[in-house]
Structure 1
Amino acid sequence: MAYTPNIYTPEQLPDAETLYANLLCAVRQEIQSLPVQQVHLVGIHSGGAWLAQRLHRDLKLVQPYGTLDISFYRDDFDKIGLHAQVLPSEITFPVADKHLILVDDVLYTGRTIRAAMNELFDYGRPASIRLAVLVDRGGRELPIAAVAVGGCVEPAPEGSLVLSQTEDGGLVLTVESEEH
């Protein structure tokens, strides 16, 4: 049975915890078809890393999860330079022949996901890469789609969707103006 994410408008976007519960169900359903001992979650810093850590715990996965900082793999690196808070990527398991679930907070153009896949292939050739995101806001520039989604926003909001984490580990999703 295929999972169909809920569609929300920017005005009626649910809280991040509701979206997370939807994402958890979708990821649980996705990994049912995979050999669980070969499944690893990999979160993209920072929101995707928070989500991967929490999914790993809530799904009670035994295999370690990893994190990626794709700063050096971005296709706009030469234009925007290095992000102020570059974090190390941590992949402590062999990637070759593993089923990876790449986790990010917001899927937009697809360029972040392309950069993450480029970095993952530097670690080895996985058996498969599946994408799980908290929110899909549309606006794709590359042919990339998620198999597990907490929710879709249509039409895309004016501004950026930003995931933050509270001190107690809770998730908060806000829409921030793109004006600087």
Structure 2
Amino acid sequence: MDFRQTTIPGCYEIIPRILRDERGVFVKVFQEEVFKEHGLTTDWREEYYSVSRRRVLRGLHFQLPPHDHDKLVYCTAGVVLDAAVDLRKGSPAYGSHVILELSAEKGNMLYIPRGLAHGFYVTSASATMMYKVSSVYAPEYDSGILWNSAGIPWPDVHINISERDWNFYPLDRFESPFTYFSD
């Protein structure tokens, strides 16, 4: 696996080795020792997936402390534009975002440390996104920021988004409970 530091501290694009033959592909998405070598979470508590149609935007989501979590996301079918926004007070990248294309073809992943908001926009006919998280979902701590308030260059403003996601506070009105700790 190749770990590429993004512009946000602790947030990595991970490029796995993909084995391809006449049967299809095989991709390893996690190996405890390799993640530990990079100082990343290895204690995943839940894993789930979503299936979304073209022009669906999900996000920008996170869980509040004490149920905040590290997250590993990847696309097993289709293509998405995946984004993370740094919400950690004291971070040199506070308020900035990283956006990259995740696809089943590339097999790339995004490791998102706690204190970052996450979202994605589907560019293919449909997409299946996988999520590994380091804490159990706690509905009363589930939150987010408004999808269009963090300067992310989404490809379309005519999106399919949930009512809940439309009603989040914009980034400039969000009082962050997250703090950045450098290694």
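Each value in this text was obtained by applying a stated rule to the coordinates, not by laboratory testing. Values in this document were obtained by computation on a predicted structure and should not be read as measured data. Cβ atoms are built from the backbone, for glycine too; each structure is taken alone.
For Cα Rg over 2.2 N^0.38 Å, for residues 32-103 alone, the calculated result is 1.26, so let me know which of 1, 2 that is. Corresponding structure: 2.
Matching task: 59 is the computed value of percent of Cα pairs over 16 Å apart, for residues 88-151 alone. Pick the structure from 1, 2. Going label by label, the one that fits is 2. Sorting 1, 2 by FRET efficiency 1/(1 + (r/R0)^6) of positions 64 and 168 (r between Cβ atoms, R0 = 25 Å, to 0.05) from high to low puts 2 first, with the largest value. Using helix-only ellipticity at 222 nm (-39500 (n - 2.57) for each DSSP H run of 4 or more, over all residues; to 500) as the calculated read-out, with -7500 as its value, let me know the right label among 1, 2. Corresponding structure: 1.
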